[in-house]
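FYI, it's all coordinate maths here, none of it is from the lab. These figures come from a predicted structure and were not determined experimentally. Cβ atoms are built from the backbone, for glycine too; each structure is taken alone.
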Structure 1
Amino acid sequence: MSEAPNLQGVHHVAYRCKDAKETVEFYNSVLGMDFQLAIAEDHVPSTGAYDPYMHIFLDAGNDNVLAFFELPEQPDMGRDTNTPEWVQHIAFKVGSMEDLLNAKARAEAHGLDVIGPTHHGIFKSIYFFDPNGHRLELACDIGTPDQYAELKRVAPVMLEEWSQTKKAPRHAAWLHEKIAEES
């Protein structure tokens with residue numbers, strides 16, 4: 001077997017959008033993301049298929065890039081109706097609770113319905129949708145190194161128990177107890 005690849009992070013994550021210009025304007029005005037570059041072709045480089053597209057790239061901070069494709073000749077985009085809206089989302093990290101609350105105010109000033117802050121024990125987050133129907137989350141870490149270490153320690157045990165029972169393991173129940181204490 002060959003050696004595992006030397007991964008150095010995520011180069012970019014790509015989603016579909018309804019309108020490239022509207023998407024760039026949204027992410028710039030609501031989240032302050034810088035529009036980095038656009039690639040437009042009539043043929044898909046990897047397959048050679050005719051399928052005109054606009055591929056846009058936005059700076060999500062710390063060398064992370066969020067990209068979108070506008071595909072004008074494809075059927076209108078939809079979503080996986082068998083998956084609840086809250087499951088598939090794009091989560092961005094913010095540096096502080098002040099940043100999170102400021103982001104919430106900014107999103108609401110743009111007329112967006114914002115849920116949260118929601119307390120997850122080791123982070124708090126807000127949620128809203130972009131103009132393409134993608135759910136966005138902004139999260140602020142509040143956990144301690146010991147809490148993160150404990151969650152990492154129990155993760156394999158929890159996964160194995162879940163795999164066998166399909167019921168929520170209780171190895172991290174202290175997270176929910178922490179939330180209840182702070183509420």
Structure 2
Amino acid sequence: MSIPTLKRIHHVAYRCRDAAETVEWYERTLGMTYTTAFAEDHVPSTGAHDPYMHVFLDCGGGNVLAFFELPNQPEMGKDPNTPAWVQHIAFEVDSEADLLAAKAHLEGLGIDVLGPTWHGIFKSIYFFDPNGHRLELACNIGTPEQLAELKAVAPAMLAEWRETRRAPRHAAWLHQPPVEDR
């Protein structure tokens with residue numbers, strides 16, 4: 001038996017409080033296109049009675065973000081043991097100019113935006129959707145040489161982390177922003 005060849009992520013699904021509000025928000029704030037909705041009273045994979053609305057938004061590049069509204073389930077919550085900054089959805093934009101324009105657009109809609117934050121090979125901004133999901137917009141700024149270096153040291157970094165549970169310093173340069181970003 002062989003490992004299947006993956007083509008891409010078909011879709012990523014999250015829960016939402018209100019499917020219509022969520023669709024409208026993603027269309028208005030990020031320009032996504034609402035493409036599809038499934039609604040059932042029974043879950044196809046389990047047969048359980050659990051009415052839901054499942055909506056799909058085109059994020060561009062063949063990527064799809066989906067949401068489930070589950071009116072009969074307890075109210076949405078967050079994992080109390082995971083910091084809010086950990087779980088997030090990151091979308092790529094073409095350039096730093098696009099990133100700054102997106103920040104201005106979001107702030108113009110009254111959305112609190114953190115950043116831009118420098119990550120060595122990309123810069124990003126952070127904000128929350130109406131469901132409390134943290135979102136990130138990122139633009140790549142890394143050079144091919146930097147990306148090659150990161151790929152080369154990745155196995156050693158993971159091995160060291162596994163042993164020590166302390167941040168390896170193989171790519172410490174990632175944490176030293178250039179003078180113009182300090």
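Which one of 1, 2 has FRET efficiency 1/(1 + (r/R0)^6) of positions 55 and 159 (r between Cβ atoms, R0 = 35 Å, to 0.05), as calculated from the coordinates, equal to 0.25? Of the structures listed, the value fits 2. Out of 1, 2, choose the structure whose coordinates give distance in nm of label points 7 Å out along Cα→Cβ at positions 7 and 127 equal to 2.5 when calculated. The read-out comes from structure 1.
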